[in-house]
Structures are given as structure tokens and as C-alpha cells.
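As C-alpha cells, here come the structures.
Taken together, the values in this text are just the output of simple stated rules run on the coordinates, not laboratory data. As the structure is a computational prediction, the values presented were derived from the model and not from experiment. Cβ atoms are built from the backbone, for glycine too; each structure is taken alone.
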Structure P
Amino acid sequence: MSILMLLRHGESQWNLENRFTGWVDIPLSSKGEQEAREAGEKLKAYKFQKGYTSVLQRAIKTLDIVLEIIKQQNLPVERDQALNERHYGALQGLNKADIGKQYGEQQLKIWRRSYDVPPPKEKTKLNPDGISESLKDTAARTLPYFDSKILPDVVAGKNVIVAAHGNSLRSIVMKLDNLSREQVVELNIPTGVPLLYRYEGSNIVEHRYL
């Protein structure tokens, strides 16, 4: 029996301001730090053998706070860009409500939630390389890392905690829950709420939010 614990970082400053964040390295808000502490309180009963996170500070800080609360600061933690949030292209830094007014709420939802439609790729100050990712693109980098690094630890019997982002985690949950492209459009993973998957060998026998 082993555990995979997925945790979306606490609210970031740009979550608070309703702005597209993507790969911009924005810190947690004060609420986000509190959400991380509350997640830690829920995880006090669990002992982990390995941690994974992205290279963005909002995920790193969330995991640091949790590990301090549960007194497992010495947990081996691997950071990798493969777990980063999806890149929101030209939308990074822009207010979501403003984008909804400019392009319509349906287009906003497509850019935010669809499986294979990326946001605009135009170069901007916050997107100098003209990059943009759909959820499909995000999954193309997140899932190989998950399959080669994280899942083998879990199947080997380790309890693993992964602190990452809304869309990198959506891609993982889409795989674990066998969600269709249509179903994943409605999938939203809340900030700071641990999502537990309990394994027996390679089989999931339970999954729920704590």
C-alpha cells in the first residue's frame, strides 16, 4: 500500500489579482501561505518518502510550508520544469475578466480549460520567446516525467507528495481518472487542498480530497 498526494500550490498573488500566471514566477499571497499551512495540518498523519515540485516559487514555497508543518523538512525533494504550470503565452500577466470582455466568455473558457487549444503565442514582455501551451502540450512534458519518475516511486511502495500547478496536475488527474477531453474541460483542481490516491501495487484503490 502506498500513497500519491497531489497538491496544487496555495493562492498566488496573481491568482488573487485574477491574472494569467503561467511561467511567470509569482509568489504566494498571504492567503496562499495560509492554505499551505492548512494543507500541512491535514497531512500530519502521513509520512512521505519523496517529494516532487516544479521550479516555480509558488509550488516550492507551498511544499516547504507543508513539510515544516508535518516536520519532514529533510524529505528528499526533486524540482523539475516538467511540473511547471502551462505556459499561457501572450495572456500571461493579463486580467482574466478583461480577456473575457474583449474576446467573450466562451473563448476565455476555451483558452483556460480546453484540451488542445493554446492561448495566443504573440511575443510580449512576459512572453519574449513567443511560447504558448495547451493542456495537451503541458501533458506532453508532464506525463513522461510522471511516468518515469513519480509513478515508479509510488508503485515501489513509497508515499510521494507532488506540489505543482492547476494544469500540470490536471494532466496527471486526467490520466489517473481516465477522463475524456470533454470531461477535462470541467476539471478544476482547488488551491491548497490535498488530493489523495491510494495504491495497492500499480492499482488505484481510493482517491479523494482531504
Structure Q
Amino acid sequence: MQRLFNPYTGADLGDPLRAGFRFILWLADLHDNLLHGKTGLRWNAAGAIFTILLCLTGAVIWWPGIRSWRSSLTVSWKENRKGLNWALHSALGFWSLTFIVMWGISGLYLSIPESFNAAVDFLEPVQESSKTTRLGDQVLFWLSRLHFGRFAGLPVEIIWTIFGLMPAVLFVTGTLMWWKRVLRPWMRRRLVNNVEAQSADTSIHA
């Protein structure tokens, strides 16, 4: 237990870590380790791989063809109300694709840095006589900086914050599309099949 004390009176001044600071530490642990230490890091690595695959497959599915690809970059709020969710998902997915792929790759590095370091050591063996930084080390250094947006000051941090919200928006719009295209039709078919089966049973017993 850690407490703060007045050095002159010995009065107990309370917890040295304020509630807000402890909450930030909890958020950092949730983001980095999913609150499960090294096991959480491995889960994050798997999530990063799935995120990269999701972006690549999403880019393939998004491609509307040479003639109409430009129309998928914007959202028409008035002309396309029925397909607004799809248009929003499509446009936001395109403009945030680079950021999300970057976060997936850099997040994978931060989850399993030893694997990346081993790859750099294999490709560029350490030379004690060399005074220059290896290219691989520079790439890993920038992966870390890019992940957190810790360069070029506040403007970059604001941009990173805005695009950092995009995965949550894409999750919501993607879930709505999955509900409309997959889950709801499946539930309707299942309901119809159950009704038909009950009708058939009634006819047999009658």
C-alpha cells in the first residue's frame, strides 16, 4: 500500500495516485494487454492479424469497378437514404484504410516485438564495428511512433484521435449490414421453416 504523508506533520494525505490517473493506467493495460499480461499480448497479436486481413478483404469487397469507384468515396445524405449505412461504411472504410492497416501492423509489432527483432537480426546481423543504426531498427522505431502518433506535435495527435474512432464506427455500420444481409434473413427463413414444420405435424396428426 502506498500513501502520501506530510513531511512536517506526518498527516496522511491519502493515495498518491488519483482516481483519474489510475483510470488511465487501467485503460493502458486494457489496450496493451487486455488486462491479462503476456496472454493478453498474444490475444492482441491475433487481433492485429485479423484486423489486417479484415482490411485487405474489405478493400477487395469494396472495389466497385473502374467506372464507379469515385462515387464510393463520398456519402450523399439526401439521394441515398436507404443505402446510407452502406455508403457511410464504404466511404469511411476507404479513407481510414491506411490508418487501420498501419495500426494493425504496428500493433502486431508491439504485441510480439521479440519476433520482429529476431527478423531484423536475421536480415541485418548486428555488427559491433558499425556506428550506424540498422534500417530494420529504424523501421521498428517508426512503427512505434506511428502507432501512437508521437511525432509532429498536437496536429498529428488530433488526426490520430479522429481516425482512431473510425474502427468503432465501421464496427457499428458493419454490424448493421450483417444484421440486414445475413442474420435477419436467416432468422426469417428459420421462422418460416418452423411454421411449415409445425403445419406439417398438425396435418399428419389430423
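The value -10500 for helix-only ellipticity at 222 nm (-39500 (n - 2.57) for each DSSP H run of 4 or more, over all residues; to 500) was derived from one model only; which of P, Q is it? The read-out was computed on structure P.
The value 17 for relative contact order in percent (Cα under 8 Å, 6 or more apart) was derived from one model only; which of P, Q is it? The structure behind it is Q.
Tell me which structure, out of P, Q, gives 0.05 once FRET efficiency 1/(1 + (r/R0)^6) of positions 89 and 129 (r between Cβ atoms, R0 = 35 Å, to 0.05) is calculated.
Q
Each of P, Q could give Kirkwood radius over Cα pairs in Å, but the derived value 22.2 comes from Q.
One of P, Q was used to calculate distance in nm of label points 7 Å out along Cα→Cβ at positions 65 and 193, giving 3.4; which? The read-out comes from structure Q.
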